[in-house]
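Right after this note come the structures.
What follows draws every value from the coordinates through simple rules; no lab data is involved. All figures in this text were calculated on a predicted structure; none of them were measured in a lab. Cβ atoms are built from the backbone, for glycine too; each structure is taken alone.
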Structure 1
Amino acid sequence: MNIELIKKTANTVRALSMDAVQKANSGHPGLPMGMADVGTVLFNEFLKFNPNNPDWFNRDRFVLSGGHGSTLLYSLLHLYGYDLSIDDLKQFRQWHSKTPGHPEYQDTPGVETTTGPLGQGIANAVGMALAENLIASKYNTNTEVINHFTYVMAGDGDLQEGISHEACSFAGHNKLGKLILLYDSNNITIDGPTKVSFSEDIEKRFQAYGWDVQKIDGHNYDEIYNAINNAKNNTDKPSIIICKTTIGFGSPNKSGTSDVHGSPLGAEEIILTKENLGISTEDFYVPNEVYDFTKEKITAGEQAEKEWEKLFEKYSSENDEAAAELKKIINNELVDYKLPTFEVGTKFATRASSGKVLDELAPQIPNLVGGSADLTPSNKTKAKNQNSYSVANPSGQYIHYGIREFGMGAIMNGMALHGGIIPYGGTFFVFSDYMRNAIRMAALMGLRVIYVFTHDSIGLGEDGPTHQPIEHLSSLRAIPNMVNLRPMDANEVAVAWDIALKRTDGPTSLVLTRQGLPTVDRSARGYADVKNAYYGAYTLSEDVDADLIIMASGSEVEIALKAQEILNKEGIEVNVVSFLSTELFDKQPDEYKEKVLPKSIRNRIAIEAGSDMSWYKYVGLDGKVISINSFGASAPYELLYEKFEITVENLVNSAKEMLK
């Protein structure tokens, strides 16, 4: 290790970070200045990457969990050959730049995940390490064709967020030994010294999780190098390196204070800092010797990928079927599969029919990895052929996440980001609140993550209002790029799984019942084929010259159909629309929307056992929503539907009143 050039490179990172924040007049220079030494040693001496192919599958992953310190990552990416220029650094925090305020996945080459909401980057890294372990354990038969590390840099704020406890406990329990956490321990947060809110012993905390723990001076290059090297050599457990650093290192007047955390240093202080560090005071200056130095690493990265390609060729010659399968999942290709169908006359809770669909799909899709937040028997998420993942069985395709909903959501994001895995995970629908920000991040990043949310309404019954989701469908429907599927019978469940698996640009939720629902006879009275469900909403049962449209999702479609029968007998023509997904319906052409919801039919009623918020754009000013806008209650579900008036009788009476 050439310490002199490492130091010059680290100081260049500091200078670029200060300059970018100052030019934007916005940002966080403290973390980049404090962790520049650790980041430079990591990139130059350990991280395996090829900047000319940022998506090389066997690269090491690096996650900056404290995303507010983004200029650290941007400066390193620039110096180490990624497609990120000095001009890009000068556009920090500007409209549609490649250097947004927090790192954004797919916007910037080399950024592995979108970070900013503290703690989630750690959980993403856990998911990446889990994915590497799963894939390596399955495919590394006689050749280690999958073999890389996951590094995550995090600070005091990350470790204060509760999700860090969930994710790090999970990682320790599962002995994810190729996960290395570089902890920026600088004792400063926005409010001031961490002692105002944070006094736990991090060393003991991580030892209790089952991690290997080292403590170093984060500005001592030999200590940094030795600690990372030790962590790499100890793959029996995850590692944390507690790096004692000075926030804003090098600033004569602001280092070690909260003043440097989230505000520009100011032009005068930047000059003083650069003079103090012994570097040029010119803005955005990179010495040629630094470029020459980092170029060696770039060349080494290109060579590393070439060697891996040769290794993969050897692997393919010895394991042709496994190699072909591995190539498919690396390229994000979904294998062909066959969906089950369900006979008329059967009656299943949609959570149960989802379980039956999974029994069929799991053996067919090699990279489908399931799990649940300690609700496996209730969520019906474990397929018959799936074995549980564990230290003893690291190729198991089913993850026991424990009672860690938020952690599960962000870990699944990390698995999807890593690639090669299609993750799904289950919990009760009401607990989607616990993981909502992880869901939002999956939608923001466009990740194929599947949520199995069961016990979807007051239909779960006696557990009462703490477990009965009311506002949750409207809440998830409000998230951009989120698709929510609430199927009305078993065959719609199969369609829902097909939609979720084939959707590669964002997350999907399946919202499923506890109570049984009949499998609809679609040959009766001209009912529409279930294939129409792919449009999100469709006219399930249609009458010519209808007087009224009733629209519903999930279990309430059965109520709508029964009401239609009664109204038909009284000479009232009704169309029943099954709304599997409002989001998918909204994407349809106007011609299709007009066919399902003709503007000429202004008499419209929506019925759903939850909040009415997401229905008004469909029922219009003359329509009505039969819904629940209060919390539920503890009682048998049949009585709850009666008391909250989610009933055939109320629907029929509402229709008649509307048509007076």
Structure 2
Amino acid sequence: MSEYTQRANELREQIERHNREYFVEDAPVIADADYDALVRELRALEAEHPEVRVEGSVSEGVGAPAAPTFSPVVHVERMLSLDNVFDADELRAWSDRVARGLGLDAGSVAFAVEPKIDGLALAITYLDGVYVQAATRGDGRVGEDVTRNVRTIRGMPMSIGAAGRVEVRGEVFLANEDFERLNAAQRERGEREFANPRNAAAGSLRQKDPRVSASRPLSFLAYQLVGDESAYATYDETIRQLADWGFLTAAQLVVVTGIEEMVARSSWFETHRHDLGYQIDGAVIKVNDLAQRRVLGTTSRAPRWAIARKFAPEERSTRLLAIEVSIGRTGRATPYAVLEPVSVAGSTVAMATLHNEDQVRIKDVRPGDLVIVRKAGDVIPEVLARVPEEGVARGAQWHFPAACPECGGALVRREGESDTYCVNPACPAQLMQQVIHFASRAALDIEGLGEQRVAQLLRVGLISDVADLFRLRVEDLAPLEGFGEISAAALVAGIDAARAQPLSRVLVGLGIRHVGPVAARALAGALHTYDALADADLEMLEAIEGVGPVIAASLYRYVREPEVIERVARLREAGFSLAEPEPERTAAAALAGRAVVVTGALEGYTREEAEAAVVAAGGTSPGSVSKKTYCVVVGESPGASKLARARELGVPLVAGEDFEYLLTMGVWRNTVA
């Protein structure tokens, strides 16, 4: 493997993880600027070294797959992302490309310039003027059904004066004042404050219980009308129509002609970013003429007629007091900076991530240094670099500790990885994070069992493992600080309800390395019970569609660990069936129970989007062809090995242009030789 291929693979893995953490879990671990840098590096690598490209690279992806908590919604028209530029020169270069694409002089193109609000993208559907559905962007093709929750948003029109099908797109957000009031209420209740408005808005909307969403002061800003654009000539006309229907729109939107006026207006938003009443992280520039947009078209992930100018992250300098290490649920040890508190991007920052051992070494920051702290995208603060101080002696270089700060166990850096791990499975820090993950929305979804509650239960000795949760009684909890009979009974009831969760959710909750929700569903769907899974050999696990050698090996090792065997036995004693129920079959699921493999590029889809569309239609989309494969959809530049395997097994090869027909009807019209 060449160094370029290796680096490209590393970047894709990181980007996929960060997409999941940002779009699905509402819990990003790196700043926007760092994420943007990873994507730019991957795109540059793929452009300079075409041999490293792979089908459906995440460099061309949009968002992330929908979370399993909500029903999937297939978007009639893809929800694209926006390409980014980071300064005026890049913005001018983009506008020059737009002008050339239209065959016009750059000075004659009209642009609409508006704020880039930092929220959660939504698509709201109306039929004959009546509100019928709301969905998140998801991966652009398949989103999450949040219809009931969106009904609770203040000012959301439940009816509009339009015939036929109309879709309104925009962002759910929290205004600055509402965010401050929400955090003040959290403090009064002794609960954890929200980190930033974007994550608070996303987490508030993506709740199983609409009453929780209703309790949060969410707002919706509309910026696109889909399905009725033929009645309008320009974008600003559609925005006026949305406003007439009762939607909140960006009052600061201005239409300008020519490049320099457009650049100046985008710079205005950077100067006034704190004056708008809500968080923005850039300006969006769009071609105003709708007919010109149709001429320019789109790429697989973004329109050519629009761009986002991302603002430079805000930076401040402060003193680095110490470098500490935190331990996560997998044992990963992450260094972080303890800072002299400083106000950055509107909030006080006292800690900032240093990512890993290599980053500390590369940046060469040491306790006592004056450092630059960046809060990019108002997400997670990071130490950017040290500020040289002439004549000031520096402290000793920091070295990664050899022992875990929580349990004293060994810290080990695995070969070929940048991360360091505590390898003691009894580490209390790992245990705390494991229990938090076990109870999380993506896993067992235990209402009321958040970080503070878990820490309290561990501190008083009521639990020492996830299985201990199911031995808790009301009389154990009621005497504890912050509890009473009612709250104790509610938590016990929530824990009791978790016993009914299917095997796939339990597998996610156990936190098995490499086994995420998709792999967990594939494993549980194929083997049905934990006993069958634990008895399966490596060959059997690898043969399951959607499970490869890495996942199979990780699971094989995991189920044989003595502490895991004991934990699972205790869960069984607690009343878990550790089985996966048969999925419900509906007429709408055209591919119910069928495995469809996609190879090659399909117009309008990345690989991830195509796989998500198959899943949304009731099927599975494994990465390899087997006797169980229903068909193989063949796009441009298909994989030769998949074609050969399909022909060998007699699996039908379906023409790529029939993909959407297959999704709808469950059959195809055209095959390829």
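The value 75, 70, 57 for Cα extents along the principal axes in Å was derived from one model only; which of 1, 2 is it?
Details: 1: 90, 59, 46; 2: 75, 70, 57.
Source structure for this number: 2.
Work out the source of 3.7 here, i.e. which of 1, 2 gives that when distance in nm of label points 7 Å out along Cα→Cβ at positions 71 and 535 is computed. Walk me through the intermediate numbers first.
Values: 1: 5.4; 2: 3.7.
Only one of 1, 2 returns 3.7 for distance in nm of label points 7 Å out along Cα→Cβ at positions 71 and 535, namely 2.
Identify the structure, out of 1, 2, from whose coordinates helix-only ellipticity at 222 nm (-39500 (n - 2.57) for each DSSP H run of 4 or more, over all residues; to 500) was calculated to give -12500.
Values: 1: -12500; 2: -10000.
The structure behind it is 1.
Any idea which of 1, 2 comes out highest on Cα Rg over 2.2 N^0.38 Å, for residues 175-262 alone? Before the final figure, lay out each step's value.
Numbers: 1: 1.20; 2: 1.48.
That would be structure 2.
When you work out distance in nm of label points 7 Å out along Cα→Cβ at positions 607 and 639 for each of the structures 1, 2, which one comes out largest?
Numbers: 1: 2.2; 2: 0.6.
Largest one: structure 1.
For Rg/Rh (Cα atoms, Kirkwood Rh), for residues 319-566 alone, which structure out of 1, 2 has the highest calculated value?
Values: 1: 0.98; 2: 1.04.
Sorting by Rg/Rh (Cα atoms, Kirkwood Rh), for residues 319-566 alone in descending order puts 2 first.
Comparing distance in nm of label points 7 Å out along Cα→Cβ at positions 183 and 455 across 1, 2, which is largest?
Working: 1: 3.4; 2: 1.7.
Top value of distance in nm of label points 7 Å out along Cα→Cβ at positions 183 and 455, among 1, 2, belongs to structure 1.
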